[in-house]
Structure 1
Amino acid sequence: MFNTYLEAKQYIEENQIKILDFKITDMFGRWHHLSIPASRFDETILKNGIGFDGSSYGILTVEKSDMVFIPDITSAFVAPFQAIPTLTMIGNIYTVHNGRVRFDDDPRYVVEKAKKLLVDSGIADTALLGPEFEFYILDEVSVTTEVNHMEVKIDSRQGIWNSSSKENNKGLAIRDHNGYHLDKPFDVNSDFRDLVTLCLEANDIPVKYHHGENGGPGQVEIEVVHGDIVEMSDRSLKLKSILRAYAEHYGKTITFMPKPFSGECGSGLHVHIHLFKEGKPLFYDEAGYSGLSQMALHAIGGLLKHAPAIMPFTNPSTNSYKRLIPGFEAPVSICFGTANRSAVIRIPGYATEPHEKRFEIRSPDATCNPYFAYSAILMAVIDGIENKIDPTAEGFGPYDINLYTLDEDKKKLVRGLPTNLLEAADALENDYEFLLKSGVFTKNIIQNQIKKIRADHMKIAQLPHPEEYKMYYNL
């Protein structure tokens, strides 16, 4: 938003900003914040930063936990529905033991390092990413997990279970898997998304379009205009924050859980990617498969080869793997194809112009830390290009058929994604060298991620599930 301190100071004065709110990203892709009166904002903060306890973020141990964050004024935006005029900035994390030095494990620094590697390699100078955010807009959620009582209730006025409600029923419930692009009045969240879209646009998050998604009880999608990988990482957290602010204001609740409903469509985070150099698109070749260049195919080869290993970053929750099951347009097969939504990598058939030519990875979901997820995707792409990994020679396709309908013998020929966090952790443990190149990821990040997702898997694996009582109680 600003390039200099003076620009920021002038905006603060002209718009009567009273509070500055600083956001810091933890390892799991959640924002924490600290606020100061706007009158306290001066150039020393941009030089020396503000101290905080890194151990409380899970970053450092208690005995050496002092850190600082320095606000990035270019990231400033005005968050909606603040009681007091507030300007928000994202902070970069620094260590202080040998002077102020960028913290290698700061998620924001990781994606900056990944972008720098791309440029330094000479492959490209721009990586454009275009995520599609799928999520559910709901009316109520309540959760109880006690020793003798386990219950989750989630409700949406669009849910088919509300079709017989006697309270203010307007007949707008939607059948399961039947919400895609439905028009008003059945699309009851359309006005909400319109308002959010205008706010996103005003905060430098251009929106390509929004619509209702397949999931009947309130699933929607917002697809943003493609942007630089570093910028898109920031935009992803800004978008989630703005959406939640609007949900709270309008009495709604939002979840990016990959599989909040049993038997309904899951929510993914499909990520489109294409590379440019000096404004020239690098993924286009009229004579190539589906109009893709050899570089693009090598990028696909790298991404598919490392697809299991990046899942601890792109799909880091136990719930992620309840979405990644055959059907519901959730990909489980490590392969690529044109317009094929059953493959991990889909090449959009409608993107025919050189500057539009790209592919998307369909397996990620929005429980990820976007800084880590987008960086891991780019690192796999770079590895594929540098090592000329041929996806066809590796057995990844192309498959221009519905992989869900393959007979069992043919299905065995197509490798599958990990089916749970333990398998994902094992995949990363056996394939991580490509992430360490030029210090983009650190071994500490990788080891901590493996440790965390294994612990998450065991925590859920040890909890009895209500369905088990139906299955086993009387045996």
Structure 2
Amino acid sequence: MAEGEDIAIEELSTGHVTGDIRNMVRKLSENSWEIPIGHIPNMRVPGRLFVSENLLLGIEHGTIDQIANVATLPGIQKYSMAMPDAHLGYGFAIGGVAAFDTEEGIISPGGVGFDINCGVRLIRTKLQKEEVIPYIKTLTDELFKNIPAGVGSKSRFRASDKELDCAFLEGAKWAVEAGYGVEADTEHCEANGYMEGADPSYVSTKARNRGRPQLGTLGSGNHFLEVQYVDKIYDQEMASTFGLEEGQVTVMIHCGSRGAGHQICTDYLKELSQAVKNYKIEIPDKQLACAPAQSKEAQNYFKAMMCAANYAWANRQMITHWTRESFENVFGIDAEDLGMSLLYDVAHNVAKLEEHTVDGKKKEVYVHRKGATRAFPPGHPEVPTVYRDVGQPVLIPGSMGTPSFILCGSKEAMDISFGSACHGAGRVMSRAHAKKEFRGQNIKDNLEAQGITIRATHPSVLAEEAPGVYKSSSEVVNVVHELGIARKVARVLPLGVTKG
């Protein structure tokens, strides 16, 4: 794997299904399935898979096993869960959610992932689709030029050691104070754009060296910057609260903590692999390396993980600033006059200490979301004041050239999934398989024939991220909507995409 790659290990196998996957689960409702205790030895709780029957048939047997494996971990609460975009990951399934007791539970890097706080933010504009289409090729070129993308890409910004520490400690807050945005940006980020308690002294020199030149870069893999437009409103009241209307142009940014987060995960997997032996924790898969939640090893990882999460928020904030500059350059109008305000920023791939109700009692738990999005309900104190009456915005990107969605968190999510929803479409094909199946130039030609401008560092990137290697984003989103975990507000379609 190349230095600076965001995905440390190919978190997907070809995963061929043999036999009927329905024989491994028990149907609870139209979109909810149980993996019973006993599927594998030592399960402490059942598994829960939130998926339609059609999507279930595409789930790998290994993904079911990974959900069950997580159910064996000490202190797990209620059940081990997976969202409708679930597929094979490292240790935990991607799309996996699990909460652990603060005293008897564990913290596991595999429950967070290598690209710590890979996340999505959505920028609104006052521009309409018809105003942007004549400039979309110029605009996409400008964004591709101004925002470095790709494996090992280096930033326009050269961070000093002190600035890197600031990014680790204060995330988007530091970036805004350094001139990369406005105060309202942090108000519209999950956790206000940084987690308190990060400690850069727990970040290795190698992680620092990988992260320093990449702060302010888009990265590679499924990361992208996309100019979009709102083509459908599902809930007019919520859309008005979110400042959305049909025909409006938006910008979606999807990226994470780059080489810094990758290296932090790699470093602590080694340490926690030893901790499993020291604390005599039985795990069915070595990729589930973990340590008791209050142990020195777990807390050291947690402090370093928060550094990576904060780095990711700073990274997306800097990209937001250069996105606004790119629009100003093309349209000759200030970003403020263009109405380029941040709707929201959500994190994937993170562990957080949160309060939830378990067995009728409120308690603090370490919620691991691995390829899952927080979906907090109306009235929750962590939802920005402007959205508190309706709930947290939930941003679900599609695959390249397909719809993305804005949803809203709900009370049902707190009851069903520890306040969590899906995070995207979910792969159905490995990157290696995709490159054999598709040709990048053909993908580019097909998308541009649909009026979608594409810029990428290499044609192979387009092959790896072809729409056909993902599940239907519409079908995935419909599951969480029908379950009530998050409710559809609007759909957006791409006009121009840049990828690494």
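Comparing Kirkwood radius over Cα pairs in Å across structures 1, 2, the highest value is found for 1. Out of 1, 2, which one gives 3.1 for distance in nm of label points 7 Å out along Cα→Cβ at positions 54 and 366 as computed from the coordinates? This figure was derived from 1. The greatest value of distance in nm of label points 7 Å out along Cα→Cβ at positions 126 and 430 among structures 1, 2 is that of 2. When relative contact order in percent (Cα under 8 Å, 6 or more apart) is computed for each of 1, 2, the one that comes out at 14 is 1. In this comparison of 1, 2, the computed figure 4.5 for distance in nm of label points 7 Å out along Cα→Cβ at positions 86 and 142 is attributed to 2. When FRET efficiency 1/(1 + (r/R0)^6) of positions 70 and 246 (r between Cβ atoms, R0 = 41 Å, to 0.05) is computed for each of 1, 2, which one produces 0.90? Value 0.90 for FRET efficiency 1/(1 + (r/R0)^6) of positions 70 and 246 (r between Cβ atoms, R0 = 41 Å, to 0.05) corresponds to 1 out of 1, 2.
Every read-out reported here was derived from the displayed coordinates using simple, explicitly stated rules and does not represent laboratory data. In this text the structure is predicted, and so the values were computed from the model without any measurement. Cβ atoms are built from the backbone, for glycine too; each structure is taken alone.
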